[in-house]
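Nothing in this text is a laboratory measurement; each read-out follows from the coordinates by a stated rule. Everything numeric in this text was worked out from a predicted model, so none of it was measured. Cβ atoms are built from the backbone, for glycine too; each structure is taken alone.
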Structure I
Amino acid sequence: MLTRTTVIGIGIGGVISAIAIYALITSIGLQTITATETISVGKSTTYKFDAPKSSHQNFKVTGEKFHVKLQTPSDGIQKDEDFKKEITFDWFVLQEGKNKIDIQNLGPTDLTVNVKFSRYTEAILITYHIMVLTAGVVIIGFSAAFSVRKPKGF
């Protein structure tokens, strides 16, 4: 016979495990990161990410005046110059490795940066999802132990 505590514990453990399984499945493989950021006057931002070979990368910067330093692995795109108004970089990675983009606002107004990067999931996130899944299974196990009949003598 299941007690109320057991049912609640199994339900909570099941929900935690289901969320962890969903997060683990969706985090496997190539991930697309899309973001919009505003950079204040005189400030800068940096994007660093590992990209697989042949993955599509894209970013667009809009503002009065700004400096972009783009470094891709091997013989890929290497830019280090000032731009005005708007610039769009759209490329496919030639060799797997670290991509680095530094954007600095040199103008009198804020910059708007729209990015869309494809990258691998970080290994630490996969480990985190597995730990959460394990926690859910442990909660289910402890909850099930509440309904076990105690042996004589206890």
Structure II
Amino acid sequence: MSLESEILKKIAVRLKNMTAKVKLIKLITKAKREYDKYDYDTSLETLREAFGVNPQNPAVLRGLGCVYQFKKEYEKALEYYHKALEFSECKETEYTLIGIVYYIQNNLDEAIKYLNLAIDCNDNYENAYEYRNQAMLENHLKIVDLQETLKKYF
């Protein structure tokens, strides 16, 4: 193969990769607009298309998790958030999202665990602190209620 053929082949591969990236960005942007308009079914379709372009993109995986979370399909949401963790560089977002799902499910110990992981990743991440503090407060109130109930029996 000639030098020109090799160069053209490399250019073709780069163009293909750039086209895929542009398509992915357009799909993520479109899905975000749909999500913001509460059009979750259409957003889910768009995110599935984006997943087909790049199944390892953390933004796509987080987006899928968010849609499933809104639809109250918490196990699917957790599945996508955990997949996003595998490929994300800034894991505090995924840890926080996982913590929120556990918080919604009233599994406060797990919520606190994941929110602490988010804080460990970025100790300036205010969202994780806010949710963790709320989960800790609610956990404490449950303990106080339990203690009061036990006092009645003893």
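Check the numbers for distance in nm of label points 7 Å out along Cα→Cβ at positions 11 and 75 across I, II and tell me which is largest. Write out the running numbers ahead of the final one.
Working: I: 6.3; II: 5.3.
Largest one: structure I.
Suppose distance in nm of label points 7 Å out along Cα→Cβ at positions 27 and 59 works out to 2.4; of I, II, which structure was it derived from? Before the final figure, lay out each step's value.
Details: I: 2.4; II: 1.3.
Structure of origin is I.
Can you rank I, II by relative contact order in percent (Cα under 8 Å, 6 or more apart) and just name the one with the largest value?
Working: I: 40; II: 12.
Top value of relative contact order in percent (Cα under 8 Å, 6 or more apart) goes to structure I.
Among the shown structures I, II, from which was the value -10500 of helix-only ellipticity at 222 nm (-39500 (n - 2.57) for each DSSP H run of 4 or more, over all residues; to 500) calculated? Don't skip to the answer; put the middle values down first.
On the way: I: -10500; II: -28500.
Only structure I yields this read-out.
Once distance in nm of label points 7 Å out along Cα→Cβ at positions 91 and 139 is calculated for every structure in I, II, which label goes with the largest value?
Values: I: 4.5; II: 1.9.
Answer by largest value of distance in nm of label points 7 Å out along Cα→Cβ at positions 91 and 139: I.
Of the structures labelled I, II, which one yields 89, 32, 22 when Cα extents along the principal axes in Å is computed from its coordinates? All intermediate terms of the calculation are to be shown ahead of the outcome.
Working: I: 81, 34, 19; II: 89, 32, 22.
Checking each candidate, the match is II.
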